[in-house]
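Just so you know, all these numbers are worked out from the coordinates, no wet-lab data involved. In this text, all values refer to a predicted model and were calculated from it rather than measured experimentally. Cβ atoms are built from the backbone, for glycine too; each structure is taken alone.
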Structure P
Amino acid sequence: MTRYAVFLRAINTGRRRIKMADLAAAYRDAGYADVATFLASGNVVLSSARPPDPAALSSVVAQSFGFESEAFVRTGHDLAAIIEHNPWPEPDALVEVSFLEREPLPDVARALKAVVEPPEALAVRGAEAFFLREGKGIETLHKEATTAKMLGQVTTRRGMRTVRDMHERFFSD
C-alpha cells in the first residue's frame, strides 16, 4: 500500500462545509486505508494499493456531501519535490502552490508569468505553479480563479507551509 496526499478544491468555503471526521469516514467507507485529514481545508492522506483516480475521489465527496470537489493526488515523493524546488525557500517568503490537473503548455505558463507584477512572482514546475505573494492578505493579483482561467484547467491552491507540514507529518519516515 502506498500513501497519497489528496488536495480537494474549495472545501469549507461558502456553503461547502464538511467536518474533517466525516470526510475521513467517507473515504474509509469507500475502501481507502489509513485515512487522515490535515487542517479543515480538504487535505486528506490515505493509502491505496494503486494510485487513486482523482475522479473517484471527487465522486466520494459528491455522493457523501452533495457537491463537486475536484481532487488532486500527489505522492510523498511529489511533495518532497515541491518542497525541494520551491523557488523562494527563505522562511519569510509567502509562497503558495497551485496544484494543476496537468502540466501547462510552455506558452501558457509564459503568459501566466508575464502578467505577474513585481514584487509578486510566479514559477511553474511540472503540474504545480508557485506564487510568491507580497503581504499576508488575499490582495494578490493571482487569485485561484485567475490562475485556473489563464491555464484553462481546474486548480487548487495551498500554502507552502501546509505542503511542508503534511510532508513532515505523514511522509517523513
Structure Q
Amino acid sequence: MSRIGKKPILIPPGVQVKVDGQTVIVQGPKGELSRKIRDEVKAVVQEGKLAVLPVVQTKKTNAFWGMTRALLANMVRGVTEGFEKKLEIEGLGYKALPEGNDLNLHVGYTHPIKIKSPAGIKISVAKNTITVSGADKEMVGYIAMKIKKTKPAEPYKGKGIKYAGEIIRRKAGKKAATTGG
C-alpha cells in the first residue's frame, strides 16, 4: 500500500476536475492543466475530493500510485496558487533583460542568449533576480534549469546564475609557489 497514494486530494472551491478515461483535466483561476495517467491506476472524483486508486496489482503499482497522486496534487495546487522559482545573477556585467515573454541573458559570452518562454510561464526580472512562475510545476522547474544551465555559478569567484538561497561551495584559488633555495 502506498502511504501517499491513499491520501485523497481536496478540491478547493473554484477548481473543476474532470476525469476522462486516463486523462485528468484540472481547471482553476490560474489556468488549465491536463495529464494522462498510467494504466495501473485510475482517478475518481467523489464528494469534493480527488482519489487515486490502483487497478492492477504489480510490483511497481505502489510507486505509480503515489507518483500519480503527487502529480495530480501539484496540478490542483498549480491552478490555485501557482509555482515560482527565483534565480540570482552574480558577476560584473552580467544581466538579464526581459523581451516580451522571452528572456535575453548577457552572461559573459560574445552574444546574448535568448530563452523562449512557453505558454503559461511568466519570466520577470528585478535587479539581479529572475523569477519564473506558472501553474505547471514541471515546466517552471524546466525553464529555471534551462536559465541556470546557460552560465552555472563557478566555485572560484561565484560568478554565474544560481537558485535563490543556493550555497556555492567556494574553492581556494592557486597559491603562489615559493621556491626554497
Structure R
Amino acid sequence: MKIYTRTGDDGSTSLLAGERVSKAHLRIAACGTLDELNCAIGVARAAGPTLSTDEALATIQRHLFELGADFAEAGRKSPARTDPVATTWMESEIDRMTAELPPLKNFVLPGGSAAASQIHFARAVCRRAEREVVCLSQSEQTDKTGLIFLNRLSDFLFVLARHENLRSGVPEEKWISEH
C-alpha cells in the first residue's frame, strides 16, 4: 500500500466514514492537534522518564488514538470509543501523585528534568487541543466524553510532570513575580 494517495492535493481530506472535508475544517484541526499531542507525549517518553511515568504516558497515548478516532468520525451515533473510565483513572492517579508532592504555594516554571519538561510541553499542547475541541463542539454536535478527558488530561500531565521531577530528584523552580 502506498502512503501517498494524492487525494489531498486539493486541500481536502477524508473523515473515517469517507466524507471529504477541507483540511482547514475544525474537526481536522482538532484531530491534528490530538496527533501533535500524542507525538509530544512520545517525545516525553523518549526523554527517559521513570518507569511508572513511561507506563502512564503509554496508556495516555492509547487513549488519545481512541479519542482521535472519535473526532475523525462526524455525526457519530454510537457511543464514544473514549471510555469515561480513563478519566476516572487519571483522577485517581492525580490524587495519588498529589499526596506525594509538596503542596503547591506558587506557580512553577515548566521545566526540570528532560522528561518533565517534555510532559509540561505536552500539557500545553493538550490545552490547545481542548480549545479546538471546544470550538468544534460549538459548531457541531460532539460527545462530551472527549472534552472531559482532555480537560482532565491537562491536569494529569501537570501533576505527572511535577511527580517526575520529584522522582528524578530535580527541584521545581517557583515563579515569583518581580512586580
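Overview of results
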| item | result |
| --- | --- |
| Of the structures P, Q, R, the one that -10000 was derived from, the read-out being helix-only ellipticity at 222 nm (-39500 (n - 2.57) for each DSSP H run of 4 or more, over all residues; to 500) | P |
| Identity of the structure behind 16.1 (criterion: mean count of other Cβ atoms within 10 Å over residues 5-12, calculated), options P, Q, R | Q |
| Which of P, Q, R yields -0.95, -1.00 [log10 I(q)/I(0) by the Debye sum over Cα atoms at q = 0.19, 0.20 Å⁻¹, for residues 61-116 alone, calculated] | P |
| Mean projected area of the Cα convex hull in nm² derived as 16.5 - corresponding label from P, Q, R | Q |
| For distance in nm of label points 7 Å out along Cα→Cβ at positions 53 and 69 computed as 1.4, the structure of P, Q, R it came from | Q |
| Structure with the greatest value (metric relative contact order in percent (Cα under 8 Å, 6 or more apart), set P, Q, R) | R |
